[in-house]
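Asks: Read through the structures below before going on.
Any read-out appearing in this document is the output of simple, stated calculations on the displayed coordinates, not a laboratory observation. Please read these numbers as outputs of a predicted model, since none were measured by experiment.
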Structure I
Amino acid sequence: MHDSATRETRTDRVWTIPNALSVLRLIGIGVFAWLLLGPHQDGAAFAVLVAAGVTDYLDGYLARRLGQYSRIGELLDPLADRLYILVVVVGLALRDLMPWWVAVLLPLRDLLIWGLVPLLRTRGVRALPVHFLGKAATFNLLYAFPLLVLTDGDSTLAMLCRVLGWAFTLWGIALYWWAGILYALQTRQLLRSMPPVGAVGR
């Protein structure tokens, strides 16, 4: 995730290292879905998710380190994260590795956040700063999903991954929704404290 404190230095550049990593993560989402649902290559699907987690960290780190913030990066990074969660939970549910209530609950929270965007724009705000709880939730889910991929079967490894994977998943869901509720409360406060765009001076 890009630090909102440095957004004022963002540029219109498209071909940056962080953006390239975000594009690779988007491509990897399709590769993961094919591996999980096609040939059932769970080991390879696990590796793709691990790589996605690494690139998710690296694109933010390199953007800060190299000063390569960009407007397209502000869109690509959260888009890749949201699609990652959507495709992974649906894929795991289709493989019966995750109940459908989880597959619905996580994207439902994203719909809540997207529903706040038009309200924010009435006050001239594009998005709220990323909250620590949101980062913690994504961190838990990035650990949970690769582990859940390896839960098919009755081996010791599968049972261990099941325990650890669900521990991270349940914490991730709780934090994900907690962060979503905080975003909604922040939006409510902002709507009360700021006049609509164009209303100032009337």
Structure II
Amino acid sequence: MSKAVWRITGLLFCLGCLSVNTWADDYDNMLAQLELIKSNQVEYQIALEEGKERSMLCGYCHGKDGNSVKPDIPNLAGQNTEYLLKQFQMFATGERKSYVMQQLARSLKDHEKVNMVLYFSSQTVRPQEGIVTSAKGKARYDGLCMACHGVDGRGDHELPRLAGQKKAFLMKTLNDFKKGKAARASSPMVNIMKVVDASDIEPLADYIATMP
């Protein structure tokens, strides 16, 4: 290999490391902002107002209060702040794929992301109509999901809240994980869903969607 090729290879490697560090640094900085705002009631109220105003960008799909207006689009209401921030970063870097969300995540400033996730996490998930819970789904949830997402389905920190999520979104996402779809191929859910029978997906979605 020529010296020029070695230099180019080394430069690309360094740029890759810089990109990873920047991703992590930006995320850590936003988490620090998040905790500072949460600890100050005045700043928290300001952040909620600013987050509400900026969240209008998301209303067409996710609803003005984070309750999705489309069946295959996730609720953001009541979602964990750390999880939402991490998804913003994954969309911004292209690690998670969605043309609309990638463009949006890249256009927002860090403080805007923090304010938006604080606003959405403060909202209440509205129950869905016409969905009946499933005993079979509960059994599968208890065996596969509870360890990470909790007895109440609300997750923790970077682990997402599932409780009350849209049924159609859950079914699509679980099926995509089972198929190892590229948009979420790096998620640990891909391996978990390999052991789930396809016939269990709808009962699982029914149970999760009706969790309060």
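Asks: Given a value of -26000 for helix-only ellipticity at 222 nm (-39500 (n - 2.57) for each DSSP H run of 4 or more, over all residues; to 500), calculated from one of I, II, which structure does it belong to?
Replies: I
Asks: Of the structures labelled I, II, one was used to calculate volume of the Cα convex hull per residue in Å³, giving 119. Name it.
Replies: I
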